Structure P
Amino acid sequence: MTSQDARFTSPSALRNRGPISQLLRDVLPASGTVLEIASGSGEHVIHFAGLFPDLVWQPSDPSPGARASVEAWVASETLTNVLPPMDVDASSETWAISRADAMIAINMIHISPWPATQGLLRHAGRLLPAGHPLFLYGPYRRQGQPLVASNVEFDASLRARNPEWGIRLLEDVESLAEQSGLSLTSVTELPANNLGVVFTRR
């Protein structure tokens, strides 16, 4: 078995990494370490690492299979600015990292229990320096706005798989972020009824 055999692939990651990259150009710092939570297959982090070579990328995922996939993708792309993936459970009280200059979490919040979002925002408030960003991507509910039909179906399928999953209300996420010292900076509509949401550490 070769290392490349461990690589997962995600059709959604291949579709959305272009629009996300365009938004990240205006969000990420010029240098420093970017911590990715819930890296999944690793296809996002290798794409971003190639586009932003002056940044050091720290992938993470609680799944051993996902971490193996990240390692295999990094090896296949011969990237030198991606660190070995860390075992990080967003809901844990402690993470094995003490600082990040930016954080990103793509398609995580709706495919994890609510305590994972609580942990993500709590740790972002602890790890990020003032003025530095947390970038979130995925579908969200918004107060006073009905979900489009495709997201109604998607939300139902998520909850059928796990009752603790589901499309979250953006205002609930914002409230948690505020409690952690993060301010909502921007919300950008992206393809397929997803949002790019940026918080900044106060």
Structure Q
Amino acid sequence: MESRLLTQLQQKLEQNPCPTSIPRVPAAVLMALTDQDEPQLLLIRRSLHLSSHPGEIALPGGKADPGDIDLCDTALREAWEEVGLQRDHFCYGGHLSPRTSMLGLAVTAIVGTIPRDLSLQMNAAEVEEVLYAPLAFFVDRKNLRADRVTRARQTRIAARYQYRHYTIWGITAGFIVDLVNRVYGAELDVEQRLKSSLDNRG
């Protein structure tokens, strides 16, 4: 019997993860939600020794490999490699539209549920810490922040959250905003949040 959360995801999100043969370099991340009345989102803190985004809060995931069937396969393979999440513990709920990372990757977020209190084993070479954050925290609009970020002569408005002592920003925060808007009707507006912050400073 499917859970209420999984049914909700399947009703609100896009289905059938796209194949890996898409323009730009494809990648995928896994948005795994604990299957409970107040779901929590699985996050990682990347190893401090990685050359790309060391120490940042992220979602498990990475670039597609030639042998991956589709981007769901990519996300699940990466989640197994990074935190030891077994495929049969994840129930697919849908996916979010791709977002382009600062490195030019076309990243798709694969969303689904995992059992609560699941025992995971992080790969210390890639992951510094495994953590869970309540989805309700991200739904609450007072917790959303926004920044204007310029990199490689490109300026974009980026979502940001401060959860406890963790800063969650960039493409990870962007996917979180997409998720809570689609599934929970949160109506979060990152551009409006930035404008409000600038107005308050003035």
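With relative contact order in percent (Cα under 8 Å, 6 or more apart) derived from the coordinates and found to be 23, which of P, Q does the value describe? Structure of origin is Q. Given a value of -8000 for helix-only ellipticity at 222 nm (-39500 (n - 2.57) for each DSSP H run of 4 or more, over all residues; to 500), calculated from one of P, Q, which structure does it belong to? Label of the source structure: Q. The maximum of distance in nm of label points 7 Å out along Cα→Cβ at positions 13 and 53 over structures P, Q, that is, the highest value, falls on P.
Taking distance in nm of label points 7 Å out along Cα→Cβ at positions 61 and 93 as the criterion, the top structure among P, Q is P, with the largest value.
Read-outs throughout are calculated quantities, based only on the coordinates presented, and are distinct from any laboratory measurement. Since this is a predicted model, take the numbers as computed values, not measurements. Cβ atoms are built from the backbone, for glycine too; each structure is taken alone.
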